[in-house]
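Laboratory data are not the source of any read-out in this text; all were calculated from the coordinates shown. From a predicted model like this one, the values you see are computed outputs, not experimental measurements. Cβ atoms are built from the backbone, for glycine too; each structure is taken alone.
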Structure I
């Protein structure tokens, strides 16, 4: 699978500056990859039916990225291939007062789907080791001294370990977590910001605060590499996907979602003998109707 080239499972460090943001040679075969994406969307829909009926596993799709990398586009154009009755989408923004009164994983736990369901996290609990770390927000928490008395580096190392433990817990309880980072270049981000400013229909997507975050682009990139390195595991790897060409990113995401559903339980339940007998009786009654 092409997307395996972008997999991090804890065996090697992640450095965003060494990773591609563009489609590379795939640009010469754009039509082929778009056709493959369409095929994957059909397979995703078919597999989801069995996944929902089986009901033994849940799937959480984590979408992380810097601004203008295309998270919303992925939700619309790739996840739109799934049956919305079995999908929930959660956007993790600045935490509310209630959320801040709980542990940092609490709000993610509230958003878990039932087994047989799929949850898409548009940003996620990873913001609590990304934005929080870049902006030193951990210093604003109201927590007991034992949770804050260590230095900044130790504070976040502890959170990395808590995230690894949490994702292992989910995996061991029937949930798969598919973690995707959309790796957009600084140049492409600028281009998309300008597009949002120049096109009236896209003005609502831009905020002046986006420029403040853009000023921290390189710092974010460094922290993101550290976070991915510290939280990538064999059972819950990261995929750092090129995001400068949206059609290629959509292809890669569709490959990964289809593969996650293939690996999941998606067998239609077998009815017991008495239930099958009742079905045959219902069939007989229907066939005898005038």
Structure II
């Protein structure tokens, strides 16, 4: 990719740099949750538009490219990294190519490797992950169908994705502002980014548990006890498998997105104090 990667910036204009990896599906707009909290703590939060990266760039080349873009935006300084859901997987992979440049890594509602344990059966989206794992071509077709819905019937796609909402996520589903925000994120995600979305999904469902032993950076896990998209057992697995894990906060009653909303101010407070 010749042109610099597009990104969105939130929080303070010239603060301590924090890199946010959005979910899958997801988009840079997702990072707006951090804006007010980051301003209070003097943090500059940057979220890259990963799905706009040429889909032919994959595996190590993809993560190295992201690491290079982070270094460019941070002007070579160390950064803090936050990853949400499957974005946490991409964040973990990218950290491998940023030796000495990551101060801390925060994994919110993180999706653990499927080869780490028998997680799949407990995941609300298990059929989608099974399709991506067993029949990538069929998954690609399904992704274009999701893209069609996101473009023309975003609230229909929202209802499908959140039909299995658990814990506090049930309350968020009924919130008009939340629903509108997620609909915009879905539109942004699939508007020209379907192949990038499919790349992240296909990479996630392949074996990668051995990568975790290489993560020595100070890692913080934030997870909802009622999460059925990334079941709580995933948090426990990551805690035991990541050598650099220093904290695992499990929030009672929270699920996937409700954990993100709870963790965002706490992470900003933690980084502001450092």
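A few comments on the model shown:
- Each of I, II could give Cα Rg over 2.2 N^0.38 Å, but the derived value 0.92 comes from II.
- Value 39, calculated as relative contact order in percent (Cα under 8 Å, 6 or more apart), assigned to which of I, II: I
- Structure from which 2.5 was derived, distance in nm of label points 7 Å out along Cα→Cβ at positions 81 and 177, options I, II: I
- Test item: distance in nm of label points 7 Å out along Cα→Cβ at positions 41 and 153 calculated as 4.8, pick one of I, II: I
- Distance in nm of label points 7 Å out along Cα→Cβ at positions 49 and 241 derived as 3.2 - corresponding label from I, II: II
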